[in-house]
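Once you scroll down, you'll see the structures, which are given as C-alpha cells.
Rule-based calculations on the coordinates, nothing more; no lab input. As the structure is a prediction and not an experimental result, all values here were calculated from the model. Cβ atoms are built from the backbone, for glycine too; each structure is taken alone.
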Structure P
Amino acid sequence: MRNHVLIFLIFFLIILSCNDNSLKVSDHNSNTHFKDTLNIKIKFIEDYQRKGKIESFFQKKFKQRQFNGNILFAENGQIITNKSYGFANFQEKEKLTQNHSFQLASVSKPFTAIAILQLIENGILTLNDTVEKFLPNFPYNGITIHQLLSHRSGLSQYTHFCDSPDSIWPDKNKTINNDDVIEIISKIKPLKNYPPNRRYYYCNTNFLLLASIVEKVTGITFREYLKSNIFSPLGMNHTVLYDRTNFEELILPTQGYENRTPWEDVYLNGVVGDKGIYSTTLDMFLFDQALNQNTLINDSLKKLAFSKMNKDYHQNKNYGYGFRLKTHKKFGKIIYHTGWWKGYRSYFIKIPQSNQTIIVLNNVKRGRFLNINQLIELIN
C-alpha cells in the first residue's frame, strides 16, 4: 500500500510539473535545464586592482606551499577572478584547470539541505516529521527534520562509532554506506551527546540521515535526486555525488593530499549527505546564483535556511538549515560553509549586503585554514 501511495505521489507531481517550472521530485527523468530561467551569463568585471589583490594573496600562499587549488571571487553576478594554482595530481604533474573537480567535504551539506527543502516545498516532507517515520528501525524517538538540518539532534558522530571499535566494521577495505550506518545505529544504539533540541552540536550523522530520508520518500538514490533536481537543471555539468561506486562519473577529479602524501579513497567515502559532492568553482557559482534567484527553493524557505536556529556560539557564529552564519562588523550577515575531508579544504561564502561570492577549493591540507574574514577583506 505504501509503495502504491508513493507511485501515486510521483505520478501526481509529474502532472504538476507540466504546468510549473519549479523543480520537482518527479523531474528525475527530465532533461530540462534552467540556465535561461536563471539568466546566468558568465561575465568578468574589469577590476584590475581587486583582481590583483586577490590573486597576489593566493600566489603568495601557493609559493609558501599553503595553498593548491582553484578560486572564484564574484560581485553582483560578475566574476572578478577565477584562477587555478598548482596541480590536480602531483605524482602525474597534472596541472589544475577551471574544469577540475574537488571533493567539497562539508560544503556538500547545503545541497542536502536544499534537497530536503525542495521536498518540503512540494508538500512531501515537513520540518516536524520524525526520523522514525521514514526509518522504522531508527532507535531514537522524536528527532525531527528541523533538528537534523540545524544540528540539534544530539546524535553521535558516525565517523567515530563506525571507526572504533573494529568489531563494528572490521574490514576497513569494505565500503560502508548510509544503509550500513543506519543498521549499525539500530543495533548498537550509540549514546547521544544531548537530548534532542537541547543545544547545537555539529554532527555529520544528521546529514547522512537527511540524504537517506530523501531516498525513502522519492524512491530514487540521493545521487540521482541531486543530479535531476539540482545539478542538471542548473547546468552544473562537472558536479557529481561520489559514493565509491561511480569514480568513472567524476569529471577531472583532483587528488587530495596531506602535505604531499596522497589520501587513499577511504571506506567512509561510501556515506553521503554530509560530504561526497565533487564540483568546480564555476559550478558552485551557478549554485550560488540559483540561490540568489530563488530557482531551487522559494524565497521564504531560503530565508528560513539562512536564519539562526541556535544560540550564537564562538561570539557571533550560528547555523541555519545547512548553512553556517556569522555576523561581520562591517558587512552584517555572512552565509557560508567550510569543509575538510582527507586533504580537501573547501570554502563557500555569500555576502548578501554587497552581493558578493567567494568560492575556494583546495586539494592540499597544509598549514592553517584560511580565515573567513580575511577572504572577505580581499574582495572589499
Structure Q
Amino acid sequence: MPLPFKPYIEQIRSYEPGKPIEEVERELGLKKVIKIASNENPLGISPKVLRAVKKALPKAYLYPDMNGFCLKERLAEKLGVDRGEIILGNGSDDILDLIARGFISPGEKAVSSKTSYLLYPIVVKSQGGEYIEVPARDFKYDLDAIRDNIDKKTNVVFISNPNNPTGTYVNRKELTDFLDAVPDRVLVVMDEAYCDFAEANDFPDGVFFVKVGRPNVIVCRTFSKSSGLAGLRVGYGLANARLASYLNKFRQPFNVNRLAQEAAVAALGDDDFLSRTKEVVSDGKEYLYRQLDRLPVRYVPSEANFILIDLGTDSAEAFDFFMRKGLVVRDMSSYELYTFIRVTIGLPRQNRIFIKILKKFLKEKKL
C-alpha cells in the first residue's frame, strides 16, 4: 500500500524564497553579488548583538531556556505587557503556524487579502483548512470585503500590516472599525513584521489592541527585519494570557535557540542600531522614489523597507537580467504580479547600483 499522503497537503504550492547569494554566485560564477530581494537589514547585524552571540557560543552545547524567561522579561518591559501574554517563535512564521494548528481543522476557513504574505495559505491548507483570498483594492486590504467573507466556518483573519509585498497599510480607524465588526469567535492575526519601518501618523500599534483587552487579537512580530536577525530566526506573538497559554501548550520545545534568545535580548537594548536602520531605510526610500519618478515605471508607496515596482514587462526576464548583473531582486510571479519586482531598500551604494541596472534594463527593452 502507498503511504497515506494527505491530498490537501500535496496540493500546497511551496513557499518561494528570495534566491540566496551563495546560489547565484555558484550558478553564474560571480564573486560579488548584492541581494535586495528578502527585506533583510541593510546594516547587517548590530555590533552589540554580535558580541552577545559570541559570548553565548561556549554554551551552545546546552539546551536553551524553553520558556525564554530573559527574552520575555525584556519584551514585557519594552512593550508594557505581561510575560504570560508572550509566545516565542522560531521567527514570526512559527507563530503563524501555531495559529493555524490551534484554530484550523479540515472544513474550517481563514480569510485574508489577495497579494499578501504567501505563508498564510500554506499554514491554513496544511491543516486541511480553506483559505479565502479577497481581492485587494489599489494594492491595499479591503477590510469591508474581508468582513463580508466571514461566515460560520471562518476561524481566522490574517492582516499583514504593513503588507508584504505591497508595502501598503491599514490605518488606525480602519482597523478599529474592522475589529468592532468582527465576531469575537474569529481570531484576528495582526502580522506586524515590518511595523518598525512605518512612518504614517495614523499607523496603528497592534499591541494597543492586546492591552485594551481585545480577546480575539494576536500580534506577530519578528527580529528578522529591523533587528537584523533573519538568520537566527526569532519572533514572538502577543495575545491575552489565555490565548498565549493555549498556543504555548503545543509549541515545539526549545523552538528558539540559545544564540537567538541572547541576540534578541541584546537587540532590544540597542536603540541606536534600530534608529540608524530606520534612517537608512527612510533616506533610501526617498532616493528611490525620486529616481523611479523619472523612469517609465510605476511603484506602490511603501510603509515597509521595500518597494513594489511595476516594470510593465515580464518580471522573470527582469529578474534574470538583474541577477546576471550581480543584483538579486524579487520576481513577483509567485504573487501573480507578472510585471512586478520587489526591491529591498539597501545602503546608498546598493540603491544607486539598482537604479543604474534598472536604467540599462529599461533601455534594452526600449521602455
Thinking only about volume of the Cα convex hull per residue in Å³, which of P, Q has the largest value?
Q
For structures P, Q, calculate mean count of other Cβ atoms within 10 Å over residues 192-199 and state which one comes out highest.
Q
With mean count of other Cβ atoms within 10 Å over residues 72-79 computed for every candidate in P, Q, 16.4 is reproduced by structure Q
Computed -9000 for helix-only ellipticity at 222 nm (-39500 (n - 2.57) for each DSSP H run of 4 or more, over all residues; to 500) - originating structure among P, Q
P
Taking distance in nm of label points 7 Å out along Cα→Cβ at positions 176 and 352 as the quantity of interest, name the structure among P, Q where it is greatest.
Q
